[in-house]
Structures are given as structure tokens and as C-alpha cells.
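Read the figures in this text as sums done on the coordinates, not as results from a lab. The structure presented is a predicted model; accordingly, all values stated were derived computationally and were not measured. Cβ atoms are built from the backbone, for glycine too; each structure is taken alone.
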Structure P
Amino acid sequence: MLERWTVTQASKVNLVSAGFKDYFQAGYPGQQLSYFTNGIDQEFIALGDRDRPTVPQGKPLTVLYAGNMGEGQGLHEIVPSLAKRLEGRVQFRIIGDGGRKPQFEQKLAEVGCVNVALLPPVKRDQLLIEYMQADILFLHLNDYDAFRKVLPSKLFEYAATGKPIWAGVSGYSASFIQSEIDNSAVFYPCNVMDAERSLGNLSIETLARPEFIQKFSRVNIMRSMATDILSVAGSTKH
């Protein structure tokens, strides 16, 4: 009831993810919709101008995840088993905190992982260093229907770095990554075998993504959104 009242009172509704398009078009026919996503902050755009380190041959790849460790991310459901399968090939660095961290630590101990480092949250300047030192950036959403429509904001900062992106997502997020982000690999959430298979699809190098940055720079998105809001405000006066 609250949603219906809110949406029908609005002159226009912005959807941060186009994955919600079908729901809103079916539930609120005739409502104006826009699709301004989250964007890339300038700090991450600047990373693309730095020197691109080469990947040492013969050493395990460094796979980095930085963010929340909650039920929504489901890291405890994928990383322990995946890391165990990839011992000697991959070293995971998991930075952050969250409600499922105790379960995550317990599962790592149960499978005997020696190639996962759990680290506390860091400040943004240190996070930028971690991004540049990583070989691959990792993302995962738990296998819930609710996450088939979302678009994680972390994708935008990940993509701006130019690093390969390894993502366990489904639905709209998967489609977005496959269509918009070069040198990315998608696997089905919580599926260890699919994750291992998809890793082989990545090119382990840092590549610029200028078209993505131009399209999804937060400054550009906010400029377009402001223009759109002003046009709506102007039309409602008449």
C-alpha cells in the first residue's frame, strides 16, 4: 500500500536498475520511468590513468573482494569451497566485515583453506591501492530471487579500475556485465564448478574501459538526471 501510494503520487520514477522495469511497467502502467544508475566516483576513474602492473608468471593470482560479508553477498557459500579447489592457483583477499563473517570463518576452517586472507575494512585510499595490486576483482550475490533485479553499485568502481571482473550473479546483473563490461566472467551464484570454469574466460591483464567510464561517470549521470528532473518540474507547472 505504501509503495502504491508513493509511486502513484510521483510525476516520474527513477529505477537505479533496469531489472525492475517489467515490475513497474506491469504494476503502474502509464507511469513515467527513467533509468539513471549508480555511477563511478572520480577517485576510481583516476585509477585508469595509473601504470598497469604486469602479472608475475608462475605465481598464484590475487583475487580481491572488498565490501560487506552479509547474507546478501553469500561469500560464505562460495569462497571456502572455491578457494580450496583453486589452491596453488589463486590467493583470495577478502576485505570488510558483516553479519556472516563468523560463518565464513567457520567454513574456511572446516575445509582447511590456506589461500584466503580475511582482512578488516580499510579507508578508501588504501582500498585504491588494494584494487591496483589485485589481479582479479571478485563479486558475488547470494542465490535469491530478490537479487535477480538489482545492479550492485560496486560493479561501477570495479569496472573503472580496468581489472578483470569475476562475478557470481544472475538476472539483470549478469546481463549488464556481459553487455557492458569487457574482460568479465559471470558464473551462477553459489556454483563452485561454474565459477572455476568461468575463471578461464578472463584475460589476466588490466585494460582501459573508456566507453564504460564515459557512460557511467557519476558526474555525467548526475548532470543528465538533473536535466531530466528540471524538465519534469517544468512540465508540471503547466
Structure Q
Amino acid sequence: MPFTAHLEELRSRLIRSLLAVVAAFSLSFTFAEQIFAILTAPLLRLQAPGLTLIGTGVPEAFFTKIKVAVIAALFLAFPVILWESWQFVAPGLYEHERRYARSFVFFGTVLFLVGAYFCYAVVFEIGYVFFLKRYEALGVRPAIRVGEYLSFASQLLLAFGVIFELPVAAFFLTRIGVLDHRFLIHQFRYAVIFLFILAAVLTPPDIVSQILLAVPLILLYGVSILVAYLAGQRE
């Protein structure tokens, strides 16, 4: 196709993805209060002395509900986003490579949710304890703005979800001949540096969050090497 046709195809795929997010938003907005309770549970169950979530603006509660619904909508619409992304690149693949579409969407969605759950169940637990103890050491009662908390939590959830796609990307790139496990091994040193930089970009500006993301990233890179090796052997 000519370049303008590719742009038209991209536009249609983006519109479909956006419509999926809007449809998911209409559903998640109805349950925004319950989702908000789930998102704040890892923080509030720590029962730190004086810990409370506060709002500092008249419309903040309303916009908080919208933010919660948007975060939930992105998770609900993620399979559609993956499908539309695959359909956009599929015309450039061989026929046998196009058959991976359903596997790509399925495993991509599963690993995205696993990454987000790992962040929710493990990283939040470790990170929040560390941060709240800094308040305790200073003798300060933590009163945290709800908007700032949601931004912090959603950044980490989405970052971990996306990063956990590394093994899926390694499998399919190996299957279509773009890379192999030897290439990943040779680039390991550079990958560690890149992953630390990526963690610094994706996380809030504090060293603990960066380390909490960088360490799983390096482990996932190791898993990706194994996945690429198995995919190459299967080929």
C-alpha cells in the first residue's frame, strides 16, 4: 500500500481502539467507587499512624472518579488494543506468521494482567512500607492527596503490565526471524543499562520505584532469553 493508505489504516485501528476504551469507560465508571477501594486498599491496610487520603479541591472527588474509570477502561480494552495492533502489522507478515494473532492477544493480555497484579500485590506492599516509614522517621503524619496517589499507582500498574510483555515480544520476534537467544545474550550488558533507564522514565522520580521496576525487568529479560531459545528450537 502507499504511505497514505498506511496512515488511513493506522487511523482506523486507532479509532477502533479508542472506541473500545470508551465502551469500557462507560462500564467502569459505574463501578468506579468499588475500583477506587481496590486501588487504595494496599495503602490503607498498612494502618500507618495518622495515614489518611485527602482531597484539596472542590471537584477533585469527581475527577478522581473519572481517573479511576479511565485506568480500569485501559485494562478492560487492552485485548482489543493488542488485536488492533496485530492487525495493523499483519499485512507485513508471512501467512504462517499471521496465525499467531490469537496467541499474541491471549498471552499478551495474560502477561499484562500478571504484571499489573505483581505490582499490586508485591511492589505496592514493599514500596508503600518504605515510603511511609520515612514519614514515621520524621515524625510527620502522612496526609496523601488522592489525585497524586492515583497518578503514582496507575503509572506503576501500567508500567509493570507493559514490561511483562517482554517474553511475548521475544517469542514472536524469534519466530519471525528478527532476533534469537544468542543476540539477547550478547546484548545483556547493554540491556541492563537500558532497562534501568527505562525504569527511571516509567516510574515516579524516586530511586525505590526505579529499583522495584528494574529488578523484575532484568529477570524478565532472562526469561525472554529462555523463551527465545525455546522458540528457536521449536522452529
Structure R
Amino acid sequence: MEGPSVTPTPNETAKPHFRSDVTVELVKHTASDSDVLWAARVSTAGEQSLEELNKDPERSKGLINYLMRDRHGSPFEHNSMTFFISAPIFVFREFMRHRVGWSYNEESGRYRELEPVFYLPGGERKLVQQGRPGKYEFVAGTPKQHQTVTEAMEAAYRRSYEAYQDMLAAGVAREVARAVLPVGLYSSMYATCNARSLMHFLGLRTQHELAKVPSFPQREIEMVGEQMEAHWAKLMPLTYAAFNNNGRVAP
């Protein structure tokens, strides 16, 4: 059902703010290695207490590694992690290609005025693509190229947000006015997943020396993946170790 019609009040004092980072916060979780052990052992040993599951650490480590190695994936689904993520819209459009085992809620440009926060590549962001599709690499740009990118993006962002504000001031609905805003605008969302779906995500969206299957993610979504991975590694250290020891291939 549509919400009530509200005349927008444009934020006339808002000035564009530029970022080159992303925000990833672990909001809540029910995720531990014990969740994997419980799910795996119930098929052979029935219901077991947490104390029973944890009384033999080496056996637990071996079981998790076996499940990962032989790709018995369902025990890794019985857990949950919810992240708050703030990143450019183009990151979210890539992110939401991951559908199995994921739930998303993103802020709405229909019901609130969007803030003028925009993405600019940092000085360390490689700008130049070399090679043909499927076999290419990115290399650092020159200072002149970085200057060109920064000046062009800032100018485009300022013009688009001014146009957005002009339409809101003229009484145009937010859902219409937002169409002028670029994919470099920051958005925010809650993303909920389990360890198995997160491993699939990390296998595709991060580069790692231990990965059996090479991946070539866009750097900005990799930045999100790296922070999610750091949170997950603390929650499920045995599972995380098994993931790395088995080539970072999700079960």
C-alpha cells in the first residue's frame, strides 16, 4: 500500500559531502561454530547440548574442515548475521545480484529526501583498465587522471543534486526527482545472510592469495566484503579457517 502523500520540504542548506570509504557494521547475529556442529551432528547423534558439542575441540575442528572440504553445505546455513552497510548505489546494484540466502532492506528515495553524500575514488584507487575483457588488470592512474576524475565527478554531483533540490522546491514528488541523482550517491541498507551465503559472496567479491578460483571484483564492493569478512572471522573462527584452508570455495 502506498504511504500518504506528503509535500516535500527540500533541504536547502545541504551541501555535497564526498567520501572514498564504506561503512560496514555488524548489527546483530546468532552465529558461531557451534551452530555448524549442532546442525551436522544432529543427523547422526540426535540432539546434543552445547557442552557436548564443545568438549572435543580437535574433533570439532576436523568435522568443520571435512564439511567444508567435501562441500556438505547445509550445516553452514543455521546461523544469521545482519550488517548495516553504507556505500555508493552502484555497489548495491552489484550486491543484490546475490539473492540466495540474503535479505535486504535499503533506504527509500520515495519517502525521504536523500542526503548529498557522494563517492570519490581515493588516491590509492587504481583507475586504468588494461587488457581485454576476461583477462585484464587495473593499474594506478596518473595524478592528472586522478584530478580529472575528481573534478568531473564533483561537478556532476553538484549539478545533479542542485537539479534534485530544484524539483523538490517546485513540488515534484521525491520518487520523481530522485531520477536525476547518480549511482555515486551513497545509500544504506541492512543485509542479512548466513555463513554459507557469505562465503559465496566472498568467493566472488574479494581477491585472496588462498583462493583456488580467481576473482576480479570491483574494488568498492571488495571494500565492503573485506569488512564483512573481518566481522565473520571473529564470530566463527573454525569455519573461517576451514574456508581459507580449502581454497575459499563455498560449500
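When mean projected area of the Cα convex hull in nm², for residues 109-188 alone is calculated, the result is 7.5; to which of the structures P, Q, R does this value belong? For mean projected area of the Cα convex hull in nm², for residues 109-188 alone, the value 7.5 is produced by structure Q. When Rg and Dmax of the Cα atoms in Å is computed for each of P, Q, R, the one that comes out at 20.3, 65 is Q. If you line up P, Q, R by mean count of other Cβ atoms within 10 Å over residues 29-36, the top spot, with the largest value, goes to R.
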